[in-house]
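Any read-out appearing in this document is the output of simple, stated calculations on the displayed coordinates, not a laboratory observation. Just so it is clear, the structure is predicted and the values come from calculations on it, not from any experiment. Cβ atoms are built from the backbone, for glycine too; each structure is taken alone.
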Structure 1
């Protein structure tokens, strides 16, 4: 793991050099910036852990630089410690209200400098850990634990967003509902653990059978959803038949597929696909029925 990276932004080369020596001696990596523009650019281009920011700088002062950092999702979590020669308390209050983490008088004692930077770095570590944990929990909440596919919650959100994009950009969109035929017989003959294995195997075949930009999700029970972008009725029929044939050859079970294609992401696509799925099953199962939605 690389050493923490600190940006030292000050228009005084002497101040930057002194602070840099102290930080590097304590094991930090340091980038220097002579004004606010350079400091903001450094934060945007590098994984910065802490920023020491002078208040009075040319071109872009510390307060303006802080505003830019806080308005950018890439940099808003970087703890900023202000450096200033001013003795008034108003400047300190203003900086803290603007989102600064801490405040240091210029030419601080080495021990104080290192203590403040270390405290700011601990805050950054905690923020990073919380964000990673939140992302991990969000991923778990969107994943079907048995198959590893996205679950219905994620699929619902994805479908709404994709339909909106299709309507806005007028591209063809296909929705497929896939159901394992006679799944109760699978559970009865192989047991529930065997049924779980079949669900996992079918999920893997479906995932391998679509493009990276398409979605395969477990819709519920033994049913799966496929959302295929830029896929018209002819391409949808080819896709559905390929998936049906591959599942039958690879998994020892058959599937029925109902689908709907639209140019512009019709809101009724899912209902049409559902009706077609029931029609395919009523017609004898192990078949695909796709129709276009006007």
Structure 2
């Protein structure tokens, strides 16, 4: 009797809950449908990584080959070069690029003139809405053979240089363009987190004689740290997914040795040649590595901070 009464009580609470909050569920429904259609249903296609996929035969009719494509990937001469380049660029993205929005948000928060603050935020956010095709074209226009850099060097009587064709320049260009395009957009989340900090904390610190720098380092930064950890864990899942658009629009055949990553390698060696199973195997390999990194860093973050971790 008690179990029936408990089940009836639970059902009653759920019905009352949905009657009260049904507008919110209606609001999240489009996003949920989009997530299922775009993210979950296509995951069924990962099976072609274990098949010799043929467009004529389809997924169901293509023969199974097991781990053949993964063995082929690991045995390719180019694999170690591509894997090394992906790891290096991923490390640069994590170490040099990820902290920039945090620093910018802390600096913007210290500005007291609202007009100046909003103007700077607008200027540094606009590049996010420019496609990498345009950014790549601008970069070549500035650093190319007839670009602005060489025109200035020619006026100064200096020799012409070709940064876009030099392997030693690519990683610096990758970091700089990433910071220029995305760091301003990244400050939005951190500024929102800062706006939620209790003003009473700053007032108490002022009474205790804390300087603005001390308030920033002792109050603002620790309060936004959980947000930074959460975004870090989300980004670390795409550690090997550096963005095809950026690298493809910045590299040249002369910089393949340092710029070629999994995404560009798959495009040239897999998709363009119709090797769909091989391309899927590479993508699945990247996803598994990303999942492992998320699990590891999520566990580490929970040990470092009570508020750390995604779950």
Structure 3
């Protein structure tokens, strides 16, 4: 009988213990972390709060969930009312060198990457230029530019349309236009890592410096990988494959790290392979770039 009475008291006491309110300082700490939107900070603060206040674990989870829901609603509303020129984020890179004396060499490297995320649409503008002149002669001229628009079907799948332009002395390309469309798949989507794969039909119009040209249908495949493996330090690897009468493969590996606030330093290495290069040129060409970047 005494054992039954004791068990009853324990059962009655459990809900009372679970209803102990979260101390105000701890609540404020959890709310500040949740409002920041920083996943690592939220996880760390919630772990400490639950360890010191185990009886309030459910309340802590409810606070975090409510703030996350409120933040998401505000984000969605902001995207609904934003104009096309709003919410662009990106990075501008600049590098170069000047050599005088026995040789007169000027080198310039520029890069631009802009992205706008909407509820359904994602737009991206990419551009890069590497130019070098030695003793009054152009040794290198490589210009790339592309516009891509994605329409999200789900969190993982999207349709895309893309228009690209290329001019490349090393590959013998006077100008190349590529229009493509297809399906994209977001293989990974995490706080510090993302990976997109794309594929679809394309049209290309290529003119070489030797006067020859190649026009027709092709298949375009692409991979875009990004990984922030340390705070402020990011690795990216972008690849594309153009399968045509004369195929092309391009891969760019880059690493950038934050120096101060929005200022960063980066290095990239690009390899391009042409199945049928212009007469007298090699199939493979490379470009190494060292730049300072500004994020916005």
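Give the label, chosen from 1, 2, 3, of the structure having the highest value of Rg/Rh (Cα atoms, Kirkwood Rh).
Top value of Rg/Rh (Cα atoms, Kirkwood Rh) goes to structure 1.
Can you rank 1, 2, 3 by FRET efficiency 1/(1 + (r/R0)^6) of positions 134 and 286 (r between Cβ atoms, R0 = 25 Å, to 0.05) and just name the one with the largest value?
3
Could you figure out which one of 1, 2, 3 the value -17000 for helix-only ellipticity at 222 nm (-39500 (n - 2.57) for each DSSP H run of 4 or more, over all residues; to 500) was computed from?
Of the options listed, only 1 reproduces it.
Work out relative contact order in percent (Cα under 8 Å, 6 or more apart) for each of structures 1, 2, 3, then name the structure with the largest result.
Biggest value here belongs to 2.
Have a look at 1, 2, 3 and say which one yields 2.8 for distance in nm of label points 7 Å out along Cα→Cβ at positions 118 and 142, as calculated.
Considering all the candidates, the number was obtained from 2.
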